[in-house]
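Next up, some structures in structure tokens.
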Structure P
Amino acid sequence: MGKKLIFLLGGARSGKSHYAEQWAAEHGKNVLFVATAQAFDDEMRERIAYHQSTRPAHWHTLEEPLHVAEAIKAALSTGEYDMILLDCITLLASNLLLTLSEDCTREDANQRILSEIDALLEVVAQSDLTWLMISNEVGMGVVPPSRLGRLYRDALGRANRRIAQAADEALLLVAGLPWKLK
């Protein structure tokens, strides 16, 4: 299939993961599924278990909540994959932000998240694989009431823009329907 970066954006429950998994199942042979979620409570454990049960059994799963670029680079050294599905940038950004102190600055938040995104995009640039990256579009709603929420929304918005700029294709999913942005 050749090298390609496809970026999937949308709101919560918009069908991003379902779309990406279907696309990867149709176009990939050796898929590396990269999961960034962390199971801090029963509800999240149930969500993760459901998602695991819906993926093809022959896919390989890499669970990494923080150092995604480094973990993918190590996994790619085996040379056995033709496609990477990363689900999702949204949780990666949240995980990274939560490693900072409560009094971190906007610059701290942006630097922490964007440095991981830049490292990830460097791995993409150095590979010849097809990549699907999923993220939530969080800038279309109300302004978050908390400082942490605003830092998160702003940093994730910057990360999404950076990925979209690097992407070969960008789709916005609304009610399960993909709208081609790029």
Structure Q
Amino acid sequence: MAELVGSLDHALSTTADVVDGVGPEQWQEKSVCEEWTVRQLVEHLVGGCALTGQVLHGEEAHGRPTYEDTSDHELTVQFRQAAQAVMLAVDESGNLERTVRVGIGPVPGSVAAHLTLVEAVVHGWDIAASTGQSVSFDPDVVSQALDFSRDMMDQIPPGRSPFAESFPVGEDASPMEQLLGLLGRDPHP
């Protein structure tokens, strides 16, 4: 579990730096996630982290929070606060072993933490690609997210996938390119 905690911390802090790098004129631009603007993508991340923190602390989640009255700057602060809440929750004894309810149903807390890890890595990349930033996640963290995602894709019922259809990548693709392709992204937009 220590590896998961360290990986999650790296992914969230790296993504927080990317969120901090969004320029004032970029928030309303279309993101590489075609249905979302950059701001909506960040809102999705903040809300996901907030929910993960809640359920890992043993609280019942009551839907995703909304951020329409939150300034862009406040949203970046809220992402760091939500990420910190997740890290506090994963550091508490027993929280990764407890059963929690997330969007895919009841799962061990470790699965909720892994889902947040994947979200941070993939959406961190999405935000960077959408705003012309470069981002570099630790290759071991990316490999962990890739292995988890491959295992989870087999467990998602048909028609329930929250991702676009997988994008083909070459056999020599890096773990990051494989992860992005698996979750429906063109690694070279």
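For helix-only ellipticity at 222 nm (-39500 (n - 2.57) for each DSSP H run of 4 or more, over all residues; to 500), the calculated result is -18500, so let me know which of P, Q that is.
Going through each structure in turn, the value belongs to Q.
Please state which of the structures P, Q yields 17.8 when mean count of other Cβ atoms within 10 Å over residues 65-72 is computed from it.
P
Please compute relative contact order in percent (Cα under 8 Å, 6 or more apart) for structures P, Q and give me the label with the greatest value.
P
Taking distance in nm of label points 7 Å out along Cα→Cβ at positions 41 and 113 for each of P, Q, which is largest?
Q
A value of -0.34, -0.72 was derived for log10 I(q)/I(0) by the Debye sum over Cα atoms at q = 0.15, 0.22 Å⁻¹, for residues 9-48 alone; which structure in P, Q was it taken from?
Considering all the candidates, the number was obtained from Q.
Out of P, Q, which one gives 25, 18, 17 for semi-axes √(5λ) of the Cα gyration tensor in Å as computed from the coordinates?
Source structure for this number: P.
Bear in mind that the values in this text are calculations on the coordinates, not laboratory data. Please read these numbers as outputs of a predicted model, since none were measured by experiment. Cβ atoms are built from the backbone, for glycine too; each structure is taken alone.
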